[in-house]
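Below you'll find a set of structures to go through.
Bear in mind these aren't lab numbers, they're just calculated from the coordinates by the rules spelled out. Just so you know, these numbers come straight off a predicted model, no measurement behind them. Cβ atoms are built from the backbone, for glycine too; each structure is taken alone.
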Structure I
Amino acid sequence: MFLCAKIEIAMRIKLATISSLPKNTQCLVVGISQKEAYKKHPFLSLVPASDRDYLQASLNAESVWNEKKVLIISLPSEPSRKIVLMGVGEGTSWNHRRRQASIRKAVLLSKDLKASSVALYLNDFSLPNMSPEAAVRTAAENILMANFSFNKYKEIPQGGWLAIETVSMVVNKIKKSLDKALDDGVIVGEEVNHCRVLSNTPGGDMTPKKLAAAALEDSKRIKTLKVKILDDKEITKLGMGGVIGVSRGSSERPYFIIMEYWGGAKSKTPLVFVGKGVTFDTGGLNLKPTDGIYEMHLDMSGGAAVINAISAIARLKLPINVIGLVPAVENMPSGSSYHPGDVLRTITGKTIEVLNTDAEGRIILADALGYAHRYKPQLIVDVATLTGAAMVALGQRVSALFTNDGKLEEIARAVGEKSGDEIWPLPLWDEYADDIQGTFGDVANAAKTRYGGAILGAIFLKQFVGDYPWIHLDIAPTMTTIEGQNLAKGASGVGVRFLVELARKYSRR
């Protein structure tokens with residue numbers, strides 16, 4: 001049994017069997033793909049015999065039953081208890097995305113019913129060939145994600161926030177491997193939600209200094225996590241002209257966050273995760289229009305994902321070495337701002353010709369990617385809200401994937417599907433580099449063409465990766481939740497689950 005302490009309302013998630021389920025559980029959620037399927041369902045043993053005809057009649061009244069159907073039944077003998085029958089898919093239409101949306105929907109329905117205790121029959125919300133451990137772990141993640149709401153700046157309503165105190169995941173048999181899976185799922189779910197807290201916090205409060213402080217706070221509660229924060233003097237000394245250049249217009253000084261977790265063998269080189277940490281992006285002197293600036297406190301979502309993924313990996317005690325690098329800056333217009341036409345020298349020695357101050361994320365990432373070389377990593381992964389063009393290309397349901405290794409593309413796509421952070425590949429041909437050649441610098445931070453913006457952002461980053469295997473995730477399409485995902489409005493926490501699952505996969509090598 002575990003306590004989630006990083007969400008607004010504390011929730012306990014536990015495992016139970018039909019026989020051990022508390023009799024006072026207020027809401028029982030059952031998934032059925034066909035109306036007749038309920039007749040052989042184990043949950044019937046929890047329904048008094050006198051109520052079963054009523055249950056049958058309620059179902060018979062539904063002329064059509066499909067994945068979108070929900071039937072909420074109050075039992076005549078126990079009006080305070082609710083049976084929630086949810087339509088679930090079957091066959092090829094029932095996939096990871098629909099499964100996690102259904103689990104989240106079950107949580108939201110239970111909250112609407114003001115149930116303090118809920119039981120979810122997990123077999124109904126699993127996929128064919130999914131192990132019981134994977135079913136438990138991912139269900140725990142999604143239960144916590146669905147229960148999250150960002151209420152920090154709201155007055156507490158009369159009667160308090162809607163709260164579920166306990167969720168019992170009903171399984172066939174409780175065993176140690178399922179207890180471990182539950183523990184792991186809670187850890188990841190908590191860190192996803194903490195990522196959402198960081199990303200949702202307004203730019204006036206979530207400054208580069210505050211983002212650095214959040215990473216330091218994690219190191220205080222996780223003893224195996226080492227965090228070092230470099231200030232502007234140290235950043236300048238290292239030759240990170242990109243980070244210093246972008247930050248020049250702001251009164252908030254930049255910080256470079258270094259997180260280290262050495263959980264693997266000393267002989268193993270680490271994975272390095274790099275996250276974009278622009279805590280507010282006005283666009284600089286190339287100022288954003290009004291309708292494009294409101295959500296720009298979310299431009300540090302990649303950095304937040306890296307911070308919380310590293311924390312999750314350390315809490316999970318994965319046998320792997322992982323480094324997190326987050327350049328944290330604010331991009332503001334002022335008399336001291338960097339200008340279009342400026343040439344910035346990065347830590348690698350390569351120079352960047354600034355054509356657009358609103359393409360600042362790739363500039364600070366260039367320094368972070370260059371810094372990653374000193375670890376001689378087996379893999380570099382960067383996560384960034386890099387381009388609106390990725391959203392134009394893919395919509396808002398999937399992040400863009402770029403890599404310099406064909407085998408990595410296959411690995412990343414499998415990790416994306418398994419983790420729930422879906423990704424889709426776009427090309428990264430060397431010919432695209434011709435479009436970002438600088439006139440007075442080595443590379444330009446914007447292209448002379450309006451087409452292929454996501455690809456050109458990625459090909460820019462590739463110039464600073466060197467020969468190391470590399471994955472770039474453009475999470476601009478998925479940085480916020482959308483209708484149908486059954487998550488609270490605001491930051492999605494995208495990237496945390498992907499990075500954790502990727503580390504888990506590499507730890508088995």
Structure II
Amino acid sequence: MLDSISIVTTSGSQSRPCLIAGHKVVIDLSGFENPEIQSFDLVFTFKHAISEIRNHDYNWLPVTGEHVASGFSPKVIRLSNGIFVQPNFAGGIWEIKKKQPRVLFWRFNPKDAAPLTVYTKPHNDKKLAKANSNISFPENPALLFSAKNAIEFSRSVYPFSAIACFTDHCDFDTPESLQLQREFFRDCGVKVTKGFFMNHFSKRADNASFENDAAELIAWKDDGHELAYHSLSQSIKTDEESFGDFSGFVPPFPDIPTWIDHGYQPYNFSLYQSSVMTDAVYAAKLRSKNIHTLWNYIDSGTATTGVINQINPDDFTLGRFYEGIKKLKFSDRAGMMIKSIMFHYYADEQLVTGYKRTAGHFKKLAHQKKISSLVPLFQNIIKLAGPLFKIALHWNVHKNKPFRLAKYAPVFFRHRIGADDFYVFQTLEMVDFRKALCSDNINKLIFENGLFIAHTYFSVPMAYHTGRVFSTPDTIDAEVSKNFHYLGTKIKEQKIWNPTLNELVLFLNNFEKILLDVDHDGTIIVKQAASLTYRTVN
């Protein structure tokens with residue numbers, strides 16, 4: 001079945017010995033146990049071409065381009081001779097390319113598959129880093145071959161259904177809006193992971209916090225929602241005061257495992273490395289508070305009409321995004337496209353910084369009449385012009401390429417801080433709930449058995465945020481309400497699972513425990529299902 005097996009690292013490629021046992025090929029990784037190796041590929045060349053792959057939506061798909069099977073998607077292919085091939089465990093990423101029809105790449109922590117945001121002092125410049133991954137296997141990697149069947153596992157508690165998870169940032173929450181949101185979601189039948197500030201330290205006197213509004217936040221918990229730290233306060237104190245808060249705060253409940261970075265707080269997951277705090281000390285602080293899941297400013301893209309499924313890389317292209325916003329007026333459409341190009345298509349730190357500086361100088365010139373911003377404004381525009389013209393001139397080349405940080409469909413992944421492992425989750429920015437949660441999008445999510453972890457601001461009040469939840473400070477937008485009620489109906493029908501973030505992480509973590517084998521008759525069997533629902537593909 002195989003012509004060759006090789007292992008590829010940054011230092012080069014080398015052939016690997018293997019053990020062929022019946023319908024199983026086991027890769028020998030002896031002598032390769034090196035904790036300093038953070039990434040490598042296993043490359044398999046088959047005697048027959050790969051004719052079909054099992055897609056993220058649990059359907060067969062012919063090999064027509066580049067295909068990726070991420071950590072929570074089926075890893076099943078069919079060769080041109082009809083043989084099914086799948087691995088003995090679910091870890092890693094499979095990548096298949098039409099131009100190499102007999103080659104399968106089994107990739108472990110490739111670039112951009114587990115991205116982290118790191119902010120650096122003194123200007124909080126953004127850099128991308130790769131998760132610190134301790135690559136380990138439950139067994140030696142193996143490929144299983146069968147003429148009879150393959151096995152696929154459900155991502156959802158409701159077998160092979162869609163998943164909708166909301167993580168809300170509390171930047172604009174007030175005591176009044178908190179109560180209105182909670183009553184609205186109770187009426188819709190929707191659960192969320194609600195971020196909150198522990199302490200009241202804010203430029204806005206009416207900002208909600210646990211310090212001032214504990215009773216209302218406890219009511220959220222009692223209604224079945226998850227509470228999550230959104231850093232500790234809205235505004236930033238001195239470094240000494242901030243680290244004092246971080247070291248000294250007492251969790252209001254023992255079961256608040258999720259931390260969502262906010263602002264440029266010096267103790268944030270994305271910024272602590274610029275302080276004197278070591279990895280070991282930071283990890284110990286998090287563990288002492290029972291925090292094990294972190295978010296740090298990375299979205300796969302922005303939800304709009306046709307863009308909703310976080311495990312479908314085809315949702316995250318410039319072409320798909322443009323189709324979703326093309327009915328907006330030109331100025332809005334142009335601004336959103338430029339932002340999407342910089343933040344998501346290129347996801348380049350220098351371009352993102354240049355975009356932010358351009359926007360800052362434009363606001364100073366337009367609203368504050370600061371003539372001194374004119375020269376730096378044009379200097380930054382010139383720097384951005386080249387990458388923008390490149391896409392405009394070669395639109396057909398670029399429009400269908402997945403965004404850089406969406407190609408491998410990250411949902412969440414392990415990251416080691418000191419000697420401890422934490423989970424980092426990636427999100428889908430969701431601002432316009434009229435478009436993002438329209439019935440067509442919800443139906444698309446169901447049809448694709450898709451998944452999203454939304455990054456939301458339910459209480460945002462600014463008028464320029466079209467499709468926001470609140471049309472007035474005390475009124476839910478009618479169309480948004482209709483969308484959430486439709487979503488709630490599909491949740492009740494069990495066509496969509498609506499977990500809190502922690503529920504989702506705990507459930508999908510079971511994928512790490514899956515073990516498969518193939519018997520002497522060539523039937524692929526489940527050795528360890530880890531409480532996941534599975535079914536036979538034949």
Top of I, II by Kirkwood radius over Cα pairs in Å, for residues 305-432 alone, largest first
I
Looking at Kirkwood radius over Cα pairs in Å, for residues 65-368 alone, point out which structure of I, II has the largest value.
II
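From I, II, which structure was Cα extents along the principal axes in Å = 83, 51, 42 calculated on?
Details: I: 83, 51, 42; II: 71, 53, 49.
Source structure for this number: I.
From which structure (I, II) was helix-only ellipticity at 222 nm (-39500 (n - 2.57) for each DSSP H run of 4 or more, over all residues; to 500) calculated, if the value obtained is -8000? Intermediate results must be reported in sequence, preceding the final value.
Values: I: -10500; II: -8000.
Checking each candidate, the match is II.
Figure out for me which of the structures I, II the number 4.7 belongs to, where distance in nm of label points 7 Å out along Cα→Cβ at positions 25 and 465 was derived from the coordinates. Display every interim value, and only then the final one.
Values: I: 4.7; II: 5.2.
Of the options listed, only I reproduces it.
Computing mean count of other Cβ atoms within 10 Å over residues 417-424 for each of I, II, which one ends up highest?
Comparing I, II by mean count of other Cβ atoms within 10 Å over residues 417-424, the maximum is at I.
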With relative contact order in percent (Cα under 8 Å, 6 or more apart) as the yardstick, tell me which of I, II scores highest.
II
